[in-house]
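Take a look at these structures.
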Structure P
Amino acid sequence: MILMTYSISKVIIGILLTSITLLILVIAYKKLLARLGKGNPIQEDYCVLYGLEENPSSKEVSFYFTSNSERHIELSLLTNELTTLQIIAEKTVKEGGHITRFDTTTIPNGTYYYCLKTDNQKTMKKMIVANN
């Protein structure tokens with residue numbers, strides 16, 4: 001009976017030590033994530049480029065993006081190989097949402113990318129053109 005009590009107490013101590021070790025590891029992991037996350041970029045410094053409402057697209061499409069401050073942008077159309085096919089808009093925009101329209105009948109059917117560039121970012125979205 002003493003031998004069985006000794007084994008049960010060892011098991012309980014083992015479970016407690018394992019639980020405490022896991023708790024310490026979780027706390028250390030959260031601290032590490034918090035420390036590494038301090039260098040994250042501020043979202044307000046970037047534009048947000050949205051996907052198209054219809055994809056595959058036909059006829060006229062509307063590219064929509066938002067900006068949290070006044071900045072110079074370049075909106076361009078890229079081929080499937082990511083080479084610039086056409087600059088759709090190059091201008092300075094104010095804070096807020098912006099729509100730029102483009103007629104897809106001027107390009108052959110296929111896969112393209114539209115790219116928004118600013119002084120500190122470059123973001124792309126995929127577009128499939130399928131005109132009748």
Structure Q
Amino acid sequence: MSDNSRPVAVARTVLIVLGVVDLVRGIMHTFVLGWAAENIARIAPHPDALMLLGVFGNSNLLTGALYLLVAFRAREIAGYILGIIPVAYFVGTVGIRLNGVSMESEFNGKYMMLAYFLVCIVTFIYFVVARRREAKA
């Protein structure tokens with residue numbers, strides 16, 4: 001199993017795309033925050049909500065840069081990173097729900113995030129299955 005195998009290449013490509021998506025999300029959440037909240041996420045522009053979105057944007061800038069770093073410098077783990085992403089968000093969602101917090105706004109960003117997670121999960125499953133097949137060959 002080399003880090004130049006097809007499943008590694010597919011996972012790496014997906015991670016590059018997600019890295020760019022996260023950088024764009026980070027820019028939107030930090031530099032065009034009010035516009036993004038109103039026109040994309042459709043959440044109430046309360047100052048506390050905007051501050052939290054901005055802080056989340058900082059995190060998006062970090063994850064986007066890290067995804068690109070992994071894709072270009074440690075490509076053999078790209079598939080595993082794609083498996084970790086939805087797990088981390090799931091754990092975070094459980095924590096939020098355990099604290100009794102729920103959305104009151106429409107939050108259109110959820111549709112993009114569902115697609116994001118679906119891409120992660122499908123690519124991770126492909127990566128694991130294809131790597132096992134390679135190992136047997």
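Just so you know, all these numbers are worked out from the coordinates, no wet-lab data involved. Quantities reported herein were computed from a predicted structural model and do not represent experimental measurements. Cβ atoms are built from the backbone, for glycine too; each structure is taken alone.
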Item checked: When FRET efficiency 1/(1 + (r/R0)^6) of positions 24 and 72 (r between Cβ atoms, R0 = 41 Å, to 0.05) is computed for each of P, Q, the largest belongs to -> Q
Next item on the list: Out of P, Q, choose the structure whose coordinates give distance in nm of label points 7 Å out along Cα→Cβ at positions 16 and 96 equal to 3.1 when calculated.
Entry: Q
Item checked: Structure (P, Q) behind the derived value 82 of volume of the Cα convex hull per residue in Å³, for residues 32-79 alone -> Q
Check: A value of 37 was computed for relative contact order in percent (Cα under 8 Å, 6 or more apart); which of P, Q is the source structure?
Finding: Q
Notebook entry, point to check: Can you say which of P, Q returns -9500 when helix-only ellipticity at 222 nm (-39500 (n - 2.57) for each DSSP H run of 4 or more, over all residues; to 500) is computed?
Noted result: P
Checklist line | Comparison of P, Q by Kirkwood radius over Cα pairs in Å - largest value held by | finding: P
Next item on the list: Give the label, chosen from P, Q, of the structure having the highest value of mean count of other Cβ atoms within 10 Å over residues 64-71.
Entry: Q
